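Undergrad: Please go over the structures that come below.
The numbers here are math on the coordinates, done by the rules we state, and not lab data. Fair warning: this is a prediction, and the values are worked out from it, not measured in the lab. Cβ atoms are built from the backbone, for glycine too; each structure is taken alone.
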Structure 1
């Protein structure tokens, strides 16, 4: 039997098609061999498939579709397509949540005859939507505001108008709730294409403001301060000062010794659970008081040359001023006031005190008296004999050991001389001589 060689250029992984069979290698002593070629036909394998079901979220574009196959050869995962399958579905980016069929058409595989490809489904699932309560505030004893919220997650131009049911709100805060922070919950919204979650917010109940006004007060100088009071405005809910944790305190810097004027009354220190405070100052006005001049001094048997201390006083302790008319001369020694009687006649002295920052002017007190023209001394001496002034023959003689300055007045108070001369002619009569701040009556014969 001749040995014939078959040569076929095909393997188990060769694509479907026609492959020639080439013969060779035959020999024999009595024959010559001619070869007639044949063909090996590789037919397409039968194949069936199914479109894989898949999910996506509402508002997203469709991802790539895929299929699973039964009948693949040679460990293939997918056939080689001579014509790519065209997937058909009505679901697009704007399609609502639901299940949509997916089919395929216009396909051809190189090595397979595809009997059937079962339809699959595209399931569109709800998109996450977050509703968050906006924080808000209000005053104590005030109705809760209308709560609002912010949404995050809408797509496809959607907004809250697509909600089948709008959200509701709840909070423990009522009109009577104290100042503080209260959670505001949100719930109950519904929308076809969204899975809704919620974030609570806060309602802050703020304090109201009470206006505390210091009452104006008046008192007189050198009296105790009156009780300082105040007025509070702004309570609500029929509340009064009884709800205060600490009552206001009224203060002033004025003391019993403070001068007349206006002093601020401050208010501070109030505390309350549901109120803040606005403080408005007041004024304590200290007014002047009256004063009285006391002058019990009597003026009797007043003679030319007498020196008299004026003894009027004011119960305020303020110094007295004098308005004097007549033949007298006023002079002061420290805080004491004196008059020298220089001549006979009527004298009027008005004691005055014109007031101060704390006292009203006092009512004047007037004293009247008469200076008599009576006998006078002839000479003036001092214990150490340094002062020796006398009259002689119509002269006033300055016989002091030193240059003694003297003043000489007539009984009408007219100055006749002042200086240090030893002899001054005055003629006969009574004169007043002033020396060393004192006045003396001398008679010239």
Structure 2
């Protein structure tokens, strides 16, 4: 197994080229998918509920005859919550409380200040009026994602949160519905795919249009989100899951192997990389991979991920590891070292940073508190995790006193006339003393 996982050394003359090749990821542009999604969006815009019903029956093999059947009632959400086993109830409550506590720290408030001449400048922060949450259905059911997407929206003050979730053959995932109840989802609809994204973006007779759509989905959902962007906001277009671990060679190699598995098991395109300045430790982790892999329920997926996109990389030092990490800009970064705080000072690009030997990335996926919706495919160079700020708008405030208008007007007049915008200049000049 480990013979097929890439082994790199930063001292190799072609290391940068090898690293670039390892990181290369571009989801194939499927023009057929693009056109099909365009057609779905156009049909939903024109025909509303009927188009959504037709697609739901076609793709999810349901037998819906009326749009009212698409809505999942609050009573159903509550029933799912009430019927949960005690251990799952407790786990969801703990996770939700931690996500909410962290989100409250992120909330931005309005502010302003007054200048000497009485001019007031500031920023008014307001929540989105309505947001849409896409939740995968069927086998890929993630109640943790419901909490991570819904709770920041509610903390931000979003008035109405609309959830859409496909229900293949009409089967609902009770854990997802329970999480939706706990997180405060206001309305839920049993629809999925590009048609659900289109319905959220443009609205139908039953499904209200939203200002922003968040949440993961398949290629049809991702393509639809790209195509409706501008009509509505979106969170991000996520690529395969990633983990990068920097280790000084003193963590149990079994722990590190399992941390690599934890992302590799998502799908064959997931990427798991280990950087270490200790060659013997890399060998030990390789042995742990071989020994532990047969125990894994998703062994074939993990094997495909590690052999296709995984790597064990020897670096000269932990400082060099940080440099390589900044080039990769990983979704998840583990600093499994003696002094993670010191090393963290060298990290500029990462979606989430897990510090110390005991901080498994999996804790962040479920219950640590920070959001698990993170930038992938190197976009951590310029993007941030999903947060309360994604559900808030900022408006600039400018309140000029007469004296302030006189002072600023003179400056504005000079600049406006320099740009040959006479009306701008005269508008400011009218208010000069």
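Undergrad: For Rg and Dmax of the Cα atoms in Å, for residues 43-106 alone, the calculated result is 14.3, 45, so let me know which of 1, 2 that is. Please report the intermediate quantities before stating the final value.
TA: Details: 1: 14.3, 45; 2: 18.0, 46.
It traces back to 1.
Undergrad: Hey, helix-only ellipticity at 222 nm (-39500 (n - 2.57) for each DSSP H run of 4 or more, over all residues; to 500) derived from one of 1, 2 reads -14000; which structure?
TA: Details: 1: 0; 2: -14000.
Going label by label, the one that fits is 2.
Undergrad: Taking 4.4 as the value of distance in nm of label points 7 Å out along Cα→Cβ at positions 195 and 259 derived from one of the structures shown (1, 2), identify that structure.
TA: Working: 1: 8.4; 2: 4.4.
Traced to structure 2.
Undergrad: Another question, if that's okay. Comparing FRET efficiency 1/(1 + (r/R0)^6) of positions 59 and 75 (r between Cβ atoms, R0 = 35 Å, to 0.05) across 1, 2, which is largest?
TA: Working: 1: 0.35; 2: 0.85.
Checked 1, 2; max of FRET efficiency 1/(1 + (r/R0)^6) of positions 59 and 75 (r between Cβ atoms, R0 = 35 Å, to 0.05) sits with 2.
Undergrad: Here's another thing I want to ask about it. To which of 1, 2 does the computed value 8 (relative contact order in percent (Cα under 8 Å, 6 or more apart)) belong? Walk me through the numbers before you get to the answer.
TA: Values: 1: 8; 2: 20.
Answer for the origin of the read-out: 1.
Undergrad: One of 1, 2 was used to compute P(r) over Cα pairs in 20 Å bins from 0, in percent, and the answer was 14, 16, 13, 12, 11, 10, 8, 7, 5, 2, 1. Which one was it? Intermediate values should be presented prior to the final figure.
TA: Values: 1: 14, 16, 13, 12, 11, 10, 8, 7, 5, 2, 1; 2: 23, 46, 27, 5, 0.
The read-out comes from structure 1.
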